[in-house]
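Trainee: Several structures are given next for inspection.
Just so it is clear, none of the values below were taken in a lab; they were calculated from the coordinates. All figures in this text were calculated on a predicted structure; none of them were measured in a lab. Cβ atoms are built from the backbone, for glycine too; each structure is taken alone.
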Structure I
């Protein structure tokens, strides 16, 4: 679910409506953001959606979105979307089938070089930092995520993006938080705080947006895609923020 600790109902609804519009855009444009996240969830979801007629794609998107935006659904009094059982069964079995999307990836891996091991994935963070830098954003020099996070200020808000290479495994993930500008970490005095926001969470797919089994040849396309995702969220959701929310 979307993790919203403190935010007014107006923002909760706006975020849901923005997410709905974003999923519709993904469908209309052929899933450009989902395709750029290399893992079995993306392969399976895109393959499933492409097998459905457009009206059922929109219905399944609504079903996923409602799962993760439950507070907005309650505020709006929106009726829950029901999905045909065969489609649900396909969704529940996506990890048990290697579809053509995943087969294409397995074929490409032969040309992408060795797997990125441990700290080699930090090269992705370094390259993102070269693309996203001052004055657009600031990379704090201190704190728990120093060197692995950057911040963009929008009015009275701070949008924090954390990049997380899995140094002991095969994963790399990212996420955003939004908080009132003067606060660094969550505490009871914060007037606004949303956390663990990423492509998969705002679209209602999963709690983490994760790349898996990355190889040396993946570094540049993954960097480019992370930069694209970050700008998409920061500018899109950043436009929904209003300083009046900080006095709620």
Structure II
């Protein structure tokens, strides 16, 4: 027994040292379309686990949007998962964060009651547009028109349905998700209008070995596109098709990292 105990002790000292996985603190907030759910699940979460979870211990923090950005800027989290493509800059005005694509994107478009038409939207002066107050709507969509603000998407949709607005302008996936949830089949959108394109991205704090994180993520996600894992994650989370970026464009963006 004594000999076995000695051999065990020796084997422990001679065995290779195994380091604990480094922790990565992830800041995010609820993202529609099953991207990030209140239960800290969803497509983005699964993609993070596949792309980085094999090398790092991921610690997820679900926060209000403003606080998530503040924590990232104050170095309280290593990665920010966000649907707003926001370039965070340093004191000298240079890009601060490293951006990792997820293959999802969104844009502003125009919704209307299906009896109407948006063929003359840009030249149709004097019409009434409603948008959610917090959304920044570019002038190209509001020029020569009356813009009304609603405190919520629910309120904006009600204004459109009641005829108090001719058009609803806003983010495609957010509004389409709401329309699908409540089965509002009479509200459609103009597929020809795509303004202010934004991507769902992972912003990496440059002080947190960003280049190594980028390298590992790029390798695994490119592999997932080839072997079908990416599509499995997407289908498992039942993410809506209108969020998917063009596959060739997504692959090219990854390769350019």
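Trainee: Thinking of I, II, which structure, once Rg/Rh (Cα atoms, Kirkwood Rh) is computed, gives back 1.11?
Mentor: It must be structure II, since only it matches.
Trainee: Same structure, new question: Please state which of the structures I, II yields -13500 when helix-only ellipticity at 222 nm (-39500 (n - 2.57) for each DSSP H run of 4 or more, over all residues; to 500) is computed from it.
Mentor: I
Trainee: May I pose another question? Distance in nm of label points 7 Å out along Cα→Cβ at positions 38 and 110 was computed and gave 1.6; which structure, I, II, did it come from? Please list the in-between numbers first.
Mentor: Details: I: 1.6; II: 3.6.
Clearly, the read-out refers to I.
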